[in-house]
Structure P
Amino acid sequence: MNKKTLFATLSAMTLAGMFLATSCKKDAGNNRPVLAGTLASDSTITGVITSDLYLTASKTYTLSGLVYVSNGAKLTIQAGTTLLGELGDHTTGGNPGGGLIVTRGSKIIAQGTATSPIVFTSASSTPISGDWAGVIILGRATTNWPSIATIEGIPGTPLANAQYGDPSEKIDNDNSGILKYVRIEYAGYPLSANNEINGLTLGGVGSGTVLDYIEVYKSNDDAFEFFGGTVNASHLIAVDALDDMFDTDNGYTGSITESIGMSDTTRADLSQSNGFESDNDASGSNNLPITRPKYDFITIIGLPTAAKANISNGQPSGTGKYGRAAHLRRNSEFEITNSIFLGFNVGISLDGTGTYNKYNAGKDVFCNNYVHAYTYPNAYELSGVWTSTTWSVGCSSNLKDASTNPNALAELNFPFVRVPYAPSNYQPTFSSAAAGAGAFANDANWADGWSRF
């Protein structure tokens with residue numbers, strides 16, 4: 001079959017000329033204009049998109065290399081569309097494969113539906129984690145970087161501006177577009193240790209951006225990472241990430257609500273795989289704004305047994321470990337409410353004197369949470385040594401459990417039974433003390449239809 005390749009580095013004028021015949025036509029299906037830039041079936045996209053581009057569900061697209069949306073362009077993706085990431089070589093610092101980077105001032109409009117989600121996935125017929133790079137969105141909202149930064153994980157010289165966090169901008173209501181009913185599968189690329197592209201990477205993304213109903217499945221690093229910014233996200237699903245499920249740092253101050261994360265029980269990262277990980281920044285400075293994620297109605301599911309939670313030789317590295325349900329460290333602050341954590345050796349870890357003292361001073365919020373851990377449901381951590389603590393600050397409705405049964409407190413239906421398309425497994429039973437908490441407390445059906453877990 002012949003393929004038509006769009007060299008996206010063409011200028012906006014050239015693109016307009018190429019597609020003049022289609023840009024004035026009507027889509028017979030819904031009588032709306034077909035935008036300039038509509039591609040042929042099974043098209044390959046490469047380079048830098050500098051003009052508005054519309055992708056239709058009747059076609060399959062391949063991202064060849066890292067593709068940038070730049071110069072204020074808007075990439076619109078119709079509900080039901082599939083985009084394939086070209087395969088990388090699965091080596092640290094090697095070929096990252098296909099990926100999508102939406103730069104500052106540009107937009108992505110990827111608005112699927114519950115019955116027709118938009119899917120970013122591997123080009124392989126036998127996909128595995130890390131087949132392709134992932135999706136990156138960069139915005140102009142506030143971070144705590146003292147100067148503008150380049151997003152991590154991109155090899156070589158970027159084809160377009162890959163920076164975020166410009167202190168001269170600080171547009172907290174910045175709008176980078178919409179991701180709604182979207183799945184991102186088998187992504188993640190390690191340029192070097194602690195320098196990776198995640199399933200979905202968000203740098204300085206503003207609150208005008210919509211992030212809702214997004215699943216990241218089998219990422220080769222974090223599922224979701226927020227580098228600063230003010231964007232709010234809801235209905236996120238993190239399944240089998242190698243590293244952390246939800247990672248927040250560099251002054252992120254948005255909220256994450258009604259979301260769920262599940263550990264991969266077959267592999268763990270050398271940096272330790274956590275549910276939450278949160279840093280003010282890499283050095284634990286007092287740079288403002290202080291990282292302060294707001295988590296509400298979250299479910300974090302770890303490992304079914306203490307033996308699994310305590311392994312130190314996890315694959316794929318042979319040195320991988322599982323860490324904590326929530327690793328709160330390096331001067332980070334937090335608000336965590338109405339949430340369920342289970343199946344880790346350590347539940348909520350306040351790591352370092354800065355984070356621990358802030359909590360004890362009443363700067364943080366921790367209320368109506370249900371925490372199981374095999375050893376330390378809540379702990380003060382210093383240099384990798386844990387000391388069990390009590391909830392000395394906050395409301396009295398937090399409950400904790402240290403036992404061999406990770407589900408004794410939350411009483412979820414079947415939290416360790418992996419049946420595709422069965423989100424009801426992760427709901428508390430009607431009689432559970434935690435029935436008013438977790439990802440499905442307010443809506444038991446929000447993950448139905450579009451997700452694959």
Structure Q
Amino acid sequence: MKKVARIHLVPKAMEGAPPPRVTATHPHSIDELFAAGKALRDSIPRASHGAWKRPADRPDPIALLQESDADRMPELVPIRYGRMLQSPFAFYRGSAAVMASDLAKTPNTGIHVQACGDCHLMNFGGFASPERHVLFDINDFDETLPAPWEWDVKRLVASMVLASRANGHAGKDGRDAAVAAARSYRKRLHAFARMQPLDVWYARITAEDAAAAVSSTVAARLRARVAKAMSGNGSEFDFPRLAGVVGGRTTIRDAPPLIFHPDAARTPEFDETLNQVFAEYRATLSDDRRVLLDRYRVVDAAIKVVGVGSVGRRCWIVLLMSAANDPLFLQVKEAVASVLEPFAGAGAYGHHGQRVVMGQRLMQPASDLFLGWVTAPNGRQFYLRQLRDAKIKPLVETFDAEVMATYGRLCGWSLARAHARSAEVAGIAGYLGTGGQFDEEMGDFAIAYADQAGRDHAALKAAVRDGSVIATTDA
């Protein structure tokens with residue numbers, strides 16, 4: 001009989017060097033991977049994941065945030081802090097670097113997946129696939145990198161508690177939503193671990209799947225939003241709001257400080273630079289996408305402030321028009337090192353725009369037609385995608401406790417699918433098991449870390465009061 005080699009899943013605490021990855025000698029079976037994952041519980045008990053206690057040597061969170069300010073547009077940095085001041089949840093959304101530093105000191109099994117890196121509940125939502133189906137999935141990959149699977153789960157569950165608190169829910173409701181997300185992740189991961197790789201690759205969560213998970217009233221509202229989003233392309237909706245004709249030329253409207261043409265965009269050389277950038281970006285697309293892109297011409301570009309954590313990064317919108325004057329808006333977003341890199345190590349791609357694009361293609365069931373990357377003449381790295389393509393943003397601020405828990409289950413399902421596309425997850429499934437212990441530990445962690453985010457938010461408010469941080473709250 002053919003001898004089957006032993007599989008090694010070697011855990012190591014995240015102190016100093018990144019942990020080893022799962023190593024396997026073929027041939028091996030799914031059952032062996034499950035058993036190897038289960039064996040990890042002896043050295044990394046599942047109960048160890050539920051605790052969060054501020055380490056004595058924890059870096060100052062405000063100092064960590066300010067470290068990244070040096071490379072941002074200085075006039076926009078106060079807007080970043082103004083948005084983060086709004087609530088502990090808003091602070092959390094803008095402080096992925098702080099949590100990455102904290103997660104590096106928490107236990108993990110040493111099993112890596114392609115991680116989102118900023119896996120909070122606002123970074124999920126609906127979007128149209130190239131086949132014009134509306135899917136629910138992760139939709140932000142600025143921080144994506146191979147890293148421990150636990151980091152994404154922990155960032156997700158803590159966000160459920162913070163969002164629940166922001167909505168004024170009862171204390172137990174936030175924990176219930178966090179547990180629901182973790183339970184969904186565990187159960188779906190078990191199913192994906194037993195599926196054929198191709199079936200995992202083609203798995204997706206449709207708008208109808210999402211509608212089936214909620215009440216009939218919520219489902220009706222969701223279907224109405226899907227119908228509206230799919231009634232035309234996103235650029236057609238955006239054009240009247242973002243652009244117009246001035247002096248016979250189609251341009252993006254300035255709405256400072258959130259949309260504006262920097263001085264460089266008003267020079268005669270800018271059009272030449274923009275065309276050069278697009279020629280290099282075009283080379284990262286497949287041949288069929290190039291043919292489509294070539295139906296449009298670039299007419300204008302401006303800075304557009306987006307999100308919370310991205311504020312201050314160079315995020316452009318570019319307006320293109322077809323021969324029949326059909327608009328197309330692309331977003332050109334600056335890409336820098338992932339916040340996970342100091343703790344998980346550098347990824348396979350030296351270009352951070354390419355890192356984002358490749359991570360997105362790996363984790364999503366379908367990605368934007370125009371997803372590509374480029375290096376600007378000044379050396380800054382960017383990735384490009386459509387500004388909006390039937391995107392359906394979750395209205396989290398309107399969720400009651402029941403909808404929040406349901407949404408958590410959808411997010412956990414989506415995260416499990418994304419991790420299963422990028423790695424063999426049977427070891428993770430074996431470690432998690434079929435009981436609910438890990439789910440409950442995630443509920444405990446979510447509460448404890450949400451409390452930490454609240455304290456960090458208070459520290460930011462104090463820094464604004466004493467003048468060490470400048471914030472603009474009315475942008």
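No lab work stands behind these numbers, since they all come straight from the coordinates. Keep in mind that what you see is a predicted model, and the values were worked out from it rather than measured. Cβ atoms are built from the backbone, for glycine too; each structure is taken alone.
Structure above, values below:
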quantity	calculated
Label whose coordinates, when Cα extents along the principal axes in Å is calculated, return 68, 46, 40 (choices P, Q)	P
Origin of the value -1000, where helix-only ellipticity at 222 nm (-39500 (n - 2.57) for each DSSP H run of 4 or more, over all residues; to 500) was derived from one of P, Q	P
Mean count of other Cβ atoms within 10 Å over residues 359-366 - highest-scoring structure of P, Q	Q
Computed 17.2 for mean count of other Cβ atoms within 10 Å over residues 55-62 - originating structure among P, Q	P
Relative contact order in percent (Cα under 8 Å, 6 or more apart) from the coordinates reads 30; which among P, Q	Q
Among P, Q, structure where mean count of other Cβ atoms within 10 Å over residues 287-294 as derived comes to 11.9	Q
Which of P, Q yields 17.3 [Kirkwood radius over Cα pairs in Å, for residues 103-326 alone, calculated]	P
